[in-house]
Structure P
Amino acid sequence: MCTITDFISEPEEQQLHEEIEPYMSRLRYEFDHWDDAIHGFRETERKKWFPKNREVLERVRQVAFDGAVMPYVHILELAPDGVIKPHVDSTRVGP
């Protein structure tokens, strides 16, 4: 694992949040997950992004996924008391 400090700037983080928050805020937090790995979460996948956010996500794709084609971005938000338990992700999650 590699940590890159300030890879996404605060303004970039804010613009990503501004794009997804209107949709995410309409979702309910879920407490049942198919493999019992997550409790207190809401999630979605998104394919189309505003141009300024596409640039940020392309940078993430190049560095984190070695440029692999990943048409959807998985968005997961935890409730204040939400948890992700130790688990092995499904193979469909990514490379």
Structure Q
Amino acid sequence: MKKIKQEHNVGNFKCLGGFRNIRDEYDYEGFVLELDETIFPWGTVYEIEVETEDPETLKVKLEKFLKEQKISYQYSNVTKFHNFKEKTLD
């Protein structure tokens, strides 16, 4: 931290704590899914991310798979850092 403060001429820092993020990659029907497990002191959030030029086709497939497996899900509207700052699991 001292080096960063010196290099960027930054004043005081305040430690906010932290969270842990574990990412694994899986092949799913030719797509690479990135599954995140984000562990906050107040709970855990799971997230699926994927880079694709055909998001709508994959969205339909994944929604069907999750429903068949009786896995509840929702689309996130906030970032991991927002959840951290607000102590939420949205």
Task: Entry that produces 6, 18, 26, 19, 15, 11, 4, 0 once P(r) over Cα pairs in 5 Å bins from 0, in percent, for residues 13-52 alone is calculated, selected from P, Q - done: P
- [ ] Could you figure out which one of P, Q the value 18 for relative contact order in percent (Cα under 8 Å, 6 or more apart) was computed from?
- [x] Q
Task: Computed 5.1 for distance in nm of label points 7 Å out along Cα→Cβ at positions 5 and 61 - originating structure among P, Q - done: Q
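As an exercise: distance in nm of label points 7 Å out along Cα→Cβ at positions 45 and 77, calculated from one structure in P, Q, equals 1.3. Which structure is it?
Details: P: 2.0; Q: 1.3.
That value comes from structure Q.
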Task: Computed -0.86, -0.98, -1.10, -1.15 for log10 I(q)/I(0) by the Debye sum over Cα atoms at q = 0.17, 0.19, 0.21, 0.22 Å⁻¹ - originating structure among P, Q - done: Q
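Work out the source of 2.9 here, i.e. which of P, Q gives that when distance in nm of label points 7 Å out along Cα→Cβ at positions 21 and 37 is computed. If you can, show how the numbers build up before the last one.
Working: P: 2.9; Q: 1.7.
The correct label is P.
FYI, it's all coordinate maths here, none of it is from the lab. Values in this document were obtained by computation on a predicted structure and should not be read as measured data. Cβ atoms are built from the backbone, for glycine too; each structure is taken alone.
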